[in-house]
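Right after this note come the structures.
No lab work stands behind these numbers, since they all come straight from the coordinates. Owing to the predicted nature of the structure, the values given are computational and were not obtained by experimental measurement. Cβ atoms are built from the backbone, for glycine too; each structure is taken alone.
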Structure I
Amino acid sequence: MSGEKLTIYIISDGTGETAGTIVKAGLVQYHDKDISIVKCKNVRTETQIEALLEEVAQKKGMVVFTVASSNLRRKITELSVTHNMIAVDLLGPLLTGLAAYFGEGMQDAQAGALHTVDEKYFKRIEAIEYTVKHDDGKSTSALNLNQADIILVGISRTSKTPLSIFLSHKGWKVANIPLVLNQSLPKELFEVDQRKVVGLIIDHDSLHRIRRKRLEKFGQDPGSEYASREHIFKEIDYANGIFKQNRRWPVFNVTDRALEETASEIIRVVAQRMDLPFDVLL
């Protein structure tokens with residue numbers, strides 16, 4: 001196949017990150033090849049597999065897959081033989097070995113030894129991916145923000161990112177947007193369902209202490225404007241002004257509060273506002 005465009009399809013019932021890492025490690029040996037990698041995530045049905053394998057066959061590609069379900073692994077293997085293509089199962093041999101090691105024969109797979117990943121797992125993976133891509137004001141188009149379950153708004157060091165990541169591990173897609181002194185918030189924020197928007201605030205002394213410690217940690221001047229009391233007072237006053245203009249946003253004071261406590265309260269309030277059960281994703 002010298003000179004042809006080569007394509008490796010990664011088929012995964014999760015994010016495909018593990019398979020992607022392994023494939024890239026292997027491709028180091030073939031740095032002179034023109035290779036395209038197509039990642040097919042959250043593949044969980046035979047219908048999806050049939051459609052994908054048809055495409056791979058048309059492109060004369062190769063398949064690498066990490067799928068927990070023994071039935072789906074078998075389907076991929078059978079179709080790869082039918083289409084005369086190479087398919088490498090990265091996960092199956094490991095699961096088979098583990099079943100043997102733990103004394104559970106393959107006949108027990110149907111009973112759950114080789115369990116399929118449930119919907120909550122996939123929801124968490126999607127939420128984490130979304131949250132990472134929408135941290136600190138990234139991708140604030142109306143289309144992107146509409147996909148969020150929760151949108152956090154606050155000045156620097158009000159735990160926006162830690163809260164976002166914590167909530168995403170609970171299955172919530174979270175975007176967070178920084179409040180910057182004398183800068184307007186993106187207009188798209190006001191075009192989405194305002195029941196999703198949550199404000200974060202902190203008291204002056206705590207923020208002053210946190211910012212000084214952060215600057216010291218990174219070897220920067222703790223006496224800079226970023227950590228000055230005067231500047232912090234201005235930022236907090238500015239944030240409070242924004243929140244007063246948008247009274248539909250619940251505001252949470254994160255001062256000396258455990259991350260889990262604040263996250264739980266945010267979930268409770270947003271779930272109530274969106275008419276969702278409180279424990280929808282806990």
Structure II
Amino acid sequence: MKTRFNTGIFTLLLLFFASFLTGCTEEAAKKEIGLQLWSVREAMNEDAVGTIQKVGEIGYTFIETAGYSDGKFYGMEPDTFVQLAEENGLKFLSSHLIKLLPAEEQWDSVMMWWDTCIDAHAKIGVTYIVHALMGDAGYDSLSGLQAYCDYFNAVGEKCAAKGIKFGFHNHDEEFQELEGVTIYDYMLQNTDPEKVFFQLDLYWINHGGADALTYFEKYPGRFPLWHVKDEAELGASGNMDFERIFAHAEEAGMEKIIVEVEQYNFDPLVSVEKSYEYLNNAEFVE
């Protein structure tokens with residue numbers, strides 16, 4: 001009787017520790033992967049609270065917003081929004097926004113806009129602010145492009161003063177030539193690395209006919225944020241060699257990876273879940 005009792009206890013202990021170790025393994029397997037909320041923009045407009053909850057349930061660990069306006073995020077005060085994110089296991093690390101190059105007479109008012117914007121982000125501990133695009137002036141002439149570089153340097157200096165990193169997000173147009181130079185190279189060469197970083201969109205650089213590895217070699221350390229993107233869900237097209245690119249993450253200076261999905265084979269929330277699973281299961285993502 002005594003022997004049976006001890007054996008039973010021992011068996012229960014083995015099952016308990018096996019379950020405990022399995023849980024620890026599953027927790028350890030969860031990688032730091034962010035989501036650009038533009039991927040689920042309609043859902044955010046319809047039900048931001050429920051959408052953030054779903055994003056957290058999927059397994060994402062942080063978010064990049066695309067919904068700043070008038071000091072608020074998706075219509076919420078900064079404290080309210082960041083609390084919503086944190087309640088669902090999400091850090092609010094990065095923010096996309098657009099404020100195009102102002103005319104000379106509007107410069108001071110636009111700089112005041114940036115002061116308000118930066119303060120709203122600094123208040124809640126956002127690490128990165130990313131300008132999502134340039135206006136036509138940046139693509140029409142070198143003088144216009146230089147004006148954008150000067151503008152980004154000025155904004156980047158303001159961000160740095162508040163402990164925020166300021167960056168620029170590419171599409172495919174930046175890999176065109178303008179007056180004999182490649183736009184993206186010109187930007188990298190004429191922005192201050194202490195003030196402006198570059199968020200590299202892996203899909204758009206590929207679509208623009210350029211190679212990410214060439215840029216990592218020419219401008220090491222300038223690409224701390226990556227948008228990991230495919231034609232639709234990650235890995236679906238078979239045209240993106242993510243493993244090759246991720247092998248050079250250290251050279252690029254990569255700090256964070258952010259999923260963005262803009263075309264879908266499924267409901268957007270299903271698409272971002274499939275994309276998360278692709279990266280979380282990928283051996284090339286640490």
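What the table below lists for this structure:
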read-out: Answer label among I, II for the case where Cα extents along the principal axes in Å, calculated from the coordinates, equals 91, 41, 35; value: II
read-out: Origin of the value 1.03, where Cα Rg over 2.2 N^0.38 Å, for residues 167-262 alone was derived from one of I, II; value: II
read-out: Entry that produces 13 once relative contact order in percent (Cα under 8 Å, 6 or more apart) is calculated, selected from I, II; value: I
read-out: With FRET efficiency 1/(1 + (r/R0)^6) of positions 103 and 135 (r between Cβ atoms, R0 = 41 Å, to 0.05) derived as 1.00, matching label from I, II; value: II
